[in-house]
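Listed below are the structures to be examined.
What follows draws every value from the coordinates through simple rules; no lab data is involved. From a predicted model like this one, the values you see are computed outputs, not experimental measurements. Cβ atoms are built from the backbone, for glycine too; each structure is taken alone.
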Structure 1
Amino acid sequence: MISKANKMSAARQADPAALARRLHGVAIRILRRARRHDAAMGLPPGQASALSVLVFGGAKTMSALAAIEQVRAPTMTRMIDALERAGHVRREPDADDRRKLRIVATPAGARLMQRGRERREQVLAQALAGLERSERALLEAALAVLEKLPDTRD
């Protein structure tokens, strides 16, 4: 028989706002832990983030990239200029509108980001290895549910 306290706890945990708070906190802690190893890429965090968008999300216009990264156009221009000087991105004319330029990750930029992703995944894998097998199974089931959430990227 389920106790009254367990029923209240289950109801509280199923509350979307409470779940959102917990998920947000856990996600931030996980990302901070993984991000500690990003310095090995040799890029400031803003540049690493912009390059990540390009590598894993495809070419973007400068204005689209600025909107995704939530920075102003001049800030994004400076970041892209630095990434271009380092050989991680290049500007290409847009195939549909030759007046526009699209920012594209170079193969060197893609390799850099892939190595960074691999380092993050190793950090997370090491942490997950410390969990019990049953806990990892629960996490896998939870991820299957989270993957059903709609993607709100533009």
Structure 2
Amino acid sequence: MDLAKPTPPPAPVRTAKPPAPRPGCHGTGCTTVPLVQWRRRLTAAELDTEQAAETGRRAERYLLRDVQKPPPVEGPMPDTSDYTHAVYACGGHAIAMDAAALVHAADCAGPNSATLPDCGCTPEPAVPTVLPVQELPAHWTAAPVGSS
């Protein structure tokens, strides 16, 4: 009887994961690393793509529903005010920092060379996310910071 040790399985082949593609500058033909980002509304074609994806998600949820319960109630379809698209720019194609904090129009391609560093649209203010303040129950007390 041969009691030789069994051959171990071969080690898995490990390959380096390719780096994620980095966003490029929005400037035509510009290959410089982006330094600034701002947001703009979706174009009509981009909105159609997002709404088609949402329609697919809703159809899948409907198929996966519990048939013994009422069908899921879906809210209204998202519109242009629900989405934004990130725009990246290098230092030479960037807009001003104050303008980058705003949400730009869908057709805003970035700074207008005649009005650098401003763009040609009238941006809208970004809506900050406001979290509701929750009051502690009356019988709770908040300990001062640093006490134990």
- prompt: Quick one: helix-only ellipticity at 222 nm (-39500 (n - 2.57) for each DSSP H run of 4 or more, over all residues; to 500) came out at -21500 when computed from one of 1, 2, so which one is it?
  reply: 1
- line: Output 9.4 (mean count of other Cβ atoms within 10 Å over residues 72-79, calculated) maps, among 1, 2, to structure 2
message: Quick check on the output: 4.9 is distance in nm of label points 7 Å out along Cα→Cβ at positions 40 and 136, derived from one of 1, 2. Which one produced it?
response: 2
statement: Comparing 1, 2 on Rg/Rh (Cα atoms, Kirkwood Rh), the highest sits with 2
